[in-house]
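Once you scroll down, you'll see the structures, which are given as structure tokens.
Rule-based calculations on the coordinates, nothing more; no lab input. Please read these numbers as outputs of a predicted model, since none were measured by experiment. Cβ atoms are built from the backbone, for glycine too; each structure is taken alone.
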Structure 1
Amino acid sequence: MRYVMAALAAWAMSVAVAGAQQAADAVQPEAASPVAGTAAPADLRAALAAKQAGVPVRAQNWMVVAAHPLAVQAGADVLAAGGSAADAMVAVQAVLGLVEPQSSGLGGGGFLIWYDAQSGALTTLDGRETAPLRAGPRLFQNDDGTPMGFFDAVVGGLSVGTPGTPALMADAHRRWGTRPWAGLFDAAADLADAGFVVSPRLAALVARDADRLARHAATAAYFLPDGVPVAAGERLRNPAYADTLRRLARAGASAFYGGPVAADIVRAVREQSDNPGVLSATDLAIYEVIEREPVCVDYRAHAVCGMGPPSSGALSVGQILGMVSRFDLAALGPDAPEAWRLIGDASRLAFADRGRYMADSDYVPMPTRGLVDPVYLAGRSALLDRAGALEAVAPGAPAFDHALRLADDESLELPSTTHVSIVDARGNVLSMTSTIENAFGSRVMVRGFLLNNELTDFSFRTHREGVPIANRLEPGKRPRSSMAPTIVLKDGAPVLALGSPGGSRIIGYVAKTLIAWIDWGMDVQQAVALPHLVNRFGTYDLEAGTGAARLAGALQAMGYQTDLRDLNSGLHAIEIGAVLSGGADPRREGIALGD
């Protein structure tokens with residue numbers, strides 16, 4: 001029996017439910033995946049409506065959780081046809097690039113974690129974008145050496161790094177795919193030709209960013225036809241994207257990194273009338289996915305594993321968990337201001353280390369092991385033994401195997417990303433977070449997809465008072481990320497897969513969800529829907545419209561400034577046990593499907 005219930009906890013915002021239901025209504029029969037056709041539009045509508053029930057998905061064999069019903073449908077059809085989690089990921093990502101173009105796509109990059117059921121091995125793949133070889137360290141500086149304004153750098157070709165997503169999809173399929181590559185693009189290509197119904201979320205984001213989208217002709221023609229932003233309920237077709245996908249289906253990722261597609265990407269970046277970039281055909285031709293060593297931290301009899309540098313995600317999440325591990329968070333509970341003091345100040349300490357030390361370790365020597373060493377984290381945790389908030393935080397001194405002097409970074413990382421969690425019938429587990437960085441990336445569109453603005457994740461400054469910054473821009477380097485795709489193991493077996501979009505707040509979202517699930521005994525739907533409280537740099541961000549606001553007074557009394565704001569995560573999680581249990585973030589349109 002197919003279980004198609006995704007949960008919405010009681011405190012979730014009703015507007016998110018309404019948006020999700022409108023997304024369900026947008027699912028049309030002709031948009032269904034042709035792979036197997038097992039996830040009917042009625043199933044998707046039922047899954048979205050069931051969010052209001054407040055219970056997680058339950059399934060026996062396989063499960064997929066992602067940010068849009070049509071993408072979940074494509075992945076579910078692949079899994080139902082006997083495909084692996086890697087096969088399903090290709091189908092899901094191809095559809096997400098169409099229906100959620102502001103968040104991820106072929107023009108971006110990502111990180112992927114894979115648990116292999118047969119061998120028990122955990123593999124992490126780095127598909128992060130790279131800086132072009134002609135990108136010098138002063139790329140984002142004015143003539144006088146001062147940093148450019150953020151959006152002055154973002155919009156146009158200057159911010160575009162070499163995309164990694166197509167190569168990541170191909171690498172994962174080569175390693176773990178079981179279905180023919182070509183067929184995995186059928187659902188997305190057919191949907192791009194037929195058109196999909198614009199969701200309220202996409203329509204609102206287009207309207208909000210209309211001025212920037214209008215700066216580039218191809219982008220404006222797609223998102224602002226006749227100068228008017230696309231509206232919710234309209235059918236949007238993208239035949240150019242369909243053509244690109246079919247090229248990938250026929251020739252593999254080489255169709256993206258060479259030939260006409262690559263030439264058009266380079267032309268679009270370098271021939272912008274304003275803010276031209278430096279990406280070249282050589283940059284595309286030499287791009288490679290890199291297998292990295294996972295970063296794992298022990299927490300309450302669990303091994304929490306994720307992506308190492310150039311991501312700061314697993315390191316920072318691991319540091320937070322390591323610092324709070326000696327406190328009885330279970331006894332405090334999620335409503336205790338003291339619990340959030342410990343979590344918040346542990347996060348601040350982790351972000352201090354992140355700003356000083358974390359970057360692409362192929363370019364900057366990093367104390368990766370030292371940052372999560374239990375002895376080091378015990379020393380940092382001792383700073384939490386106090387009655388109120390830390391007045392100030394500073395980076396620690398983790399063990400290095402070399403001498404290094406670095407200055408603090410101040411680079412922005414804004415939230416426009418997506419996350420996919422998948423478990424297949426063989427027991428393989430995939431957790432992948434992908435992005436084009438800012439909403440709509442560079443706003444440069446080519447062959448039906450948007451190009452990233454990932455280079456603005458680098459520090460615009462190269463030095464501070466003569467001391468180099470680890471995350472400075474260098475040719476070929478990969479910018480630091482906060483993406484934190486995570487697989488949790490217990491006794492060597494996977495028990496949870498999760499991740500989230502959200503810029504640098506991803507770290508707080510993922511850490512909170514892990515604590516809710518491990519310490520506070522919440523099911524996966526309750527854990528992902530739990531109100532957000534995030535502290536990175538001193539001010540405590542509290543999720544507006546939720547019970548988090550009730551803690552403002554107590555946190556202020558402890559010495560924190562608080563800011564009530566929207567915190568739009570996109571957590572997608574699967575608990576793996578005797579049955580599979582899935583949770584989809586109520587703040588977005590996503591659902592979970594399983595069998």
Structure 2
Amino acid sequence: MEIPEKICGIINNLPAKPGCYLMRDANGKVIYVGKAINLRNRVRSYFHSASQQNRKTTQLVRHIQDIEWIMVDSELEALILEMNLIKKYRPHYNVRLKDDKRYPFIKVSWGNNFPKVTVTRQMVQDGSRYYGPYTSVWAVHQTLDVIRRIFPYLTCDREISGNDERACLYHDIKLCAAPCIGAISQAGYRQMIDDLCQFLMGRTEPIVSRLQTEMETASQKLNFEKAALVRDQIRAIENVVEKQKVISSDYIDSDVIAMARSNGEACIQVFFIRGGKLIGRDYFLLEGAADNPDAHVFESFIKQFYDQSPNLPAQLLLPHEIEEANIIRQWLSQKSGGQIVEILVPKQGQQQELMQMATENAVETLRSLQAQWQADKNRQLQALNELQQAFNLSAPLNRIECYDISNTQGTAAVGSMVVFEQGTPKKQHYRRFNIHQVQGPDDFASMEEVLTRRFNRWQAAQDISQTPGKKPDPAFALLPDLLIVDGGKGQLSRAVSVLEKFELFGKIPVAGLAKQNEELFIPGQNQPIMLPRHSQGLYLVQRVRDEAHRFAITSHRKLRTKEGLASRLDAIPGIGPARRKSLITHLGSIQKIQEATLDQLTAIPGITPKLAVAIKSYLE
């Protein structure tokens with residue numbers, strides 16, 4: 001194909017040095033990020049006729065309208081920059097972890113005197129230890145349920161002095177070691193948490209050995225109560241370890257990575273082997289894998305997954321050689337603090353059997369997921385068909401919008417708009433509306449304001465779409481195939497009046513959903529629609545309504561918290577809107593402002609030493 005003049009000029013000016021390149025489409029959106037040892041040669045290769053044999057590359061090249069590049073000093077720097085750019089832009093043509101917002105981790109706040117164990121999605125360099133990532137919060141809590149019964153860490157916010165008169169209920173049910181009453185010393189508590197950390201890493205034998213010594217010592221000193229507690233702890237650990245499959249006497253920590261592919265989907269299965277035991281396994285789905293060779297998919301997964309992982313094994317086992325093995329090995333070894341991380345392709349023996357087992361698990365996982373997706377799709381289609389029949393609509397339903405209002409006695413009133421397309425939430429189109437025009441607790445007027453603003457923005461989107469270079473908000477550019485307001489006839493009448501004002505009544509089906517009996521009221525019909533109790537149509541309406549309610553309440557709470565914070569700050573002499581905003585932006589909450597030192601406060605723009613003293617004295 002003929003290279004466009006603009007692209008040709010960019011390629012001719014690219015340096016023959018390491019770096020990353022970003023390819024953009026006509027709208028300026030980044031659609032692909034890559035790295036290269038030689039930027040000029042690598043980018044030029046996309047436009048050679050041989051490259052066009054790959055369907056995905058052909059489509060990519062067809063959409064490239066601009067190329068941006070960033071030069072670095074080495075291939076390793078290019079690899080790290082590429083990962084960061086993919087994480088930032090999530091380009092359509094790159095292979096990327098599916099739904100990769102931020103995976104949850106178990107966080108052990110080791111920097112505290114009495115470390116806590118919590119769940120987080122962000123790793124901060126604050127001296128804490130992190131374990132994971134896990135594919136779901138449910139998996140994290142399932143793990144914590146197990147380890148808390150073995151290592152009863154504290155979960156409360158008490159200031160631990162060891163002198164409290166009574167412990168909480170968790171101590172009574174053996175889910176807290178109660179350092180608050182001195183039932184365990186600081187050194188003993190920290191040893192228990194260190195054992196917990198070792199347990200999460202699969203290193204249980206040293207823990208059991210030490211605990212057995214402790215039990216025997218306690219028994220010899222006739223401290224049978226402590227000996228019994230340690231014995232129960234040992235048994236709990238052994239019960240978990242018994243379920244872990246013994247792989248070999250070779251104690252090299254390894255991750256076995258396998259893959260299954262079907263109908264454009266790619267599923268990676270990882271076996272985590274620690275101390276010769278299979279301590280866990282997990283699967284990860286990838287987007288953009290279609291038409292990419294297996295080696296490239298493995299490379300993309302390794303870079304994205306281990307970029308987040310705080311703990312690296314000594315070796316990765318793969319079913320295929322990968323082109324970037326050397327530079328990835330260098331990056332992983334650097335990330336692990338100098339420990340060499342090997343990338344191996346087992347050909348025979350026990351490691352090959354493990355690879356086969358991981359591959360079979362990947363195939364079965366993907367097959368099961370695809371069957372589930374198909375069943376969900378069938379249920380969604382059934383639900384949409386049932387609603388189409390119930391509302392006597394000539395066209396199939398695609399987009400459903402639902403609205404709800406949340407407030408506390410009229411304060412911090414918020415309206416929510418949630419969108420479902422093809423029976424599933426389209427969260428990027430959710431919108432919230434802070435109520436401005438209504439005074440007091442008037443849900444009917446609030447609903448009218450929300451819908452008026454929504455369709456005003458629809459009209460504005462039509463005008464913007466006619467203006468070259470401007471893009472309307474996609475959430476407002478489309479009209480719903482069904483509009484639902486949470487409430488009965490009163491809310492329905494306000495929705496109808498708004499639709500009439502915009503000359504949309506009769507064009508958009510509208511219904512008011514009454515909570516008590518799940519009745520759907522529609523204009524001009526005395527009797528409400530009552531969907532069958534166990535119908536997919538009713539389940540879909542309930543999910544849509546519940547989601548609108550959840551989104552409204554969440555938005556209301558955030559606004560109420562923000563307004564409460566703002567009102568307390570407004571009462572401080574010398575704090576106006578600009579300084580209030582600066583305090584909220586930098587510290588976020590009253591508690592954080594109270595805990596801040598004078599130096600931290602004066603570091604905030606607009607806060608003088610005198611004002612910092614006034615803030616501290618007022619809030620305290």
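Who wins on relative contact order in percent (Cα under 8 Å, 6 or more apart) among 1, 2, i.e. which is largest? Mind dumping the intermediate values first?
On the way: 1: 25; 2: 8.
Once relative contact order in percent (Cα under 8 Å, 6 or more apart) is worked out for each structure, 1 has the highest.
Tell me which of 1, 2 gives -9500 when you compute helix-only ellipticity at 222 nm (-39500 (n - 2.57) for each DSSP H run of 4 or more, over all residues; to 500). Write out the running numbers ahead of the final one.
Working: 1: -9500; 2: -15000.
Source structure: 1.
Supply the structure label, taken from 1, 2, corresponding to Cα Rg over 2.2 N^0.38 Å with the calculated value 0.89. Show your work: numbers first, answer last.
Numbers: 1: 0.89; 2: 1.17.
That value comes from structure 1.
With distance in nm of label points 7 Å out along Cα→Cβ at positions 313 and 545 derived from the coordinates and found to be 2.5, which of 1, 2 does the value describe?
On the way: 1: 2.5; 2: 4.9.
It must be structure 1, since only it matches.
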